[in-house]
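Student: Structures are listed in the sections that come next.
A short reminder: the numbers here are calculations on the coordinates, not readings from a lab. Here the structure is a predicted model, which is why all the values come from computation and not from measurement. Cβ atoms are built from the backbone, for glycine too; each structure is taken alone.
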Structure I
Amino acid sequence: MFGGMEVRSILIALDIDRSVVEEAIRKKCQLILVHHPVFFHPVTKIDASNPASSLLIDIIDKRISVYAAHTNLDKLYYDKLATVLGLHNTELLYPAGDMKGSSQAGYGVISRLDEPVPLISLLDMVRSKLNLDFLVYAGDPGIQCSRIAVLNGAGGRFIEDAIAEHGADCVITGDVGHHQAKYASVSGAAVIDAGHFGTEVVMLGFLRDQIADCLTNTRDGKDIRIDISESEQNPMSLFSRTDNE
């Protein structure tokens, strides 16, 4: 953060990349608020030939501050994906004991449906609610699902536990691996992989609204502009034979 700089415009994004930085420059933003940090590993040097370093150089040159809220936001917004999907009657799956100032925080929820629904209906609902072009799934499309585990981002590692220990018959998450999908399938359950981007970008609207509410109670806070990035895109695409036929 650039000390002493007045912030009048904030850009919120899931990741920081070239398109987000250029958008922030166009909109004259003083702060970019992202979920994922620029660097996930220690940096030993700033090299302009490295894409991440090049971004950092441009950010510093334009005097734009960057703040990343990563796992703390995951824990605080543990139920937001389920909210967007319209799933109610939820319970926190994995409580976090290290979140000060929050009575309930953690990772993931499990929702109990009033009536079982077939997996194919859940697939259609998730794709529609998250406005996605495609989904990846494992399991029989006709199986009936009534206990739905929902975990944003890289929730694949929790699939076995959600099914075996929490009785989930369907897990909605992102970044699902082969063996995790296979476990769900042979267990008679299902997995819907809506992608890391698809399951987390939905948090940004909640973050914008929460910041706006906080700023309303501060002097001149209502005059601060808060935008969700319009240029950020899902990095994943689906290729099929019909794309070239």
Structure II
Amino acid sequence: MVTGASRGIGLAVVRTLTGEGVRVVGAARTVTAELKDAGAVPVAVDLSTPEGCAELVQRALAELGGIDLLVNNAGGGDHFTAAGFLTADDEIWERSWALNFFAPVRLIRAALPSLIERRGAIVNVSSIGARNATGPIDYATAKAALNTLGKALAAEFGPRGVRVNTVSPGPTRTPVWEDPDGYGAQQAALGGQELADYVARVPARSGQLTGRLVEPGEVADLIAFLGSDLAASVHGADYVIDGGALKTV
């Protein structure tokens, strides 16, 4: 079960998993043609609500018969704003935390009985912003909480056969950066730049040693590894995939 599956990292995860013969339920607020073509069972759902999370897990159990892998990827995206702390009101905070933190909490809670039974895996998609406090403050703090959640769940449910790990991408070539109405466009406008010029400079500003944005498929490959038996001894880890942007130990 993959959330945020209609585009970006989520769509890449769906394509990678279905390419390996995995049956996937892909959830998104809006089901795109790309998601339909990726071979997943598409589910249109609003994961910012408790009802939406419950509906998705019920649908996945009905379609798949059980859940072996839960990828909590939904977050940021359309809710990304360039608002600073003093301009981020309660609505922005609540909306961000509902999607970036409480949706994973609710989905994990609902899916855990099946994951325990099948000795499955959970991969939470966070961000290097949780470590270096970059990006919108509401988003970065929600992702930091998600990191802690992953550690706590790994400790509690690892002995019961469920592996919980986190993937923290750096700037990645997704609509967040490239859409004309996305976060990248907001940042470009604040600096009086054209979007294409702004995005081209992101790797250098972020310190990405590769000189380019991370590709969604690269993140998807890492997630697929963590969901597989190849990572059987990996518990409670946070894998950074950022082109070398994060310099801390």
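Student: When you work out distance in nm of label points 7 Å out along Cα→Cβ at positions 55 and 223 for each of the structures I, II, which one comes out largest? Walk me through the numbers on the way to the answer.
Tutor: Working: I: 3.2; II: 2.1.
Comparing I, II by distance in nm of label points 7 Å out along Cα→Cβ at positions 55 and 223, the maximum is at I.
Student: To test your reading of the models, identify which of I, II gives 5.1 for mean projected area of the Cα convex hull in nm², for residues 71-142 alone when calculated. Don't skip to the end; give the middle numbers.
Tutor: Working: I: 5.8; II: 5.1.
The structure behind it is II.
Student: State the single structure among I, II that was used to calculate distance in nm of label points 7 Å out along Cα→Cβ at positions 15 and 95, giving 3.5. Provide the component values of the computation, followed by the final result.
Tutor: Numbers: I: 3.5; II: 2.9.
Computing distance in nm of label points 7 Å out along Cα→Cβ at positions 15 and 95 on every structure in I, II gives 3.5 only for I.
Student: Of the structures labelled I, II, one was used to calculate mean count of other Cβ atoms within 10 Å over residues 23-30, giving 17.5. Name it. If you can, show how the numbers build up before the last one.
Tutor: Values: I: 17.5; II: 22.2.
Value 17.5 for mean count of other Cβ atoms within 10 Å over residues 23-30 corresponds to I out of I, II.
Student: Matching task: 18.1 is the computed value of Kirkwood radius over Cα pairs in Å. Pick the structure from I, II. The partial results should precede the final answer.
Tutor: Numbers: I: 19.7; II: 18.1.
Corresponding structure: II.
Student: For which of the structures I, II does the calculation of volume of the Cα convex hull per residue in Å³, for residues 31-118 alone return 102?
Tutor: Working: I: 162; II: 102.
Structure II accounts for this read-out.
Student: Of the structures I, II, report the one carrying the highest value of FRET efficiency 1/(1 + (r/R0)^6) of positions 127 and 167 (r between Cβ atoms, R0 = 25 Å, to 0.05). Can you show the working numbers first?
Tutor: Details: I: 0.50; II: 1.00.
Going through I, II one by one, FRET efficiency 1/(1 + (r/R0)^6) of positions 127 and 167 (r between Cβ atoms, R0 = 25 Å, to 0.05) is largest in II.
Student: Looking at structures I, II, which one was helix-only ellipticity at 222 nm (-39500 (n - 2.57) for each DSSP H run of 4 or more, over all residues; to 500) calculated from, given that it came out as -8500? Present the calculation step by step, with values, prior to reporting the outcome.
Tutor: Numbers: I: -8500; II: -14000.
Only structure I yields this read-out.
Student: With semi-axes √(5λ) of the Cα gyration tensor in Å, for residues 47-86 alone coming out at 33, 11, 9, pick the structure among I, II it was computed from.
Tutor: Of the structures listed, the value fits I.
Student: Shifting gears a bit: Using distance in nm of label points 7 Å out along Cα→Cβ at positions 111 and 135 as the calculated read-out, with 1.1 as its value, let me know the right label among I, II. Numbers along the way, then the final one.
Tutor: Values: I: 1.1; II: 1.9.
Label of the originating structure: I.
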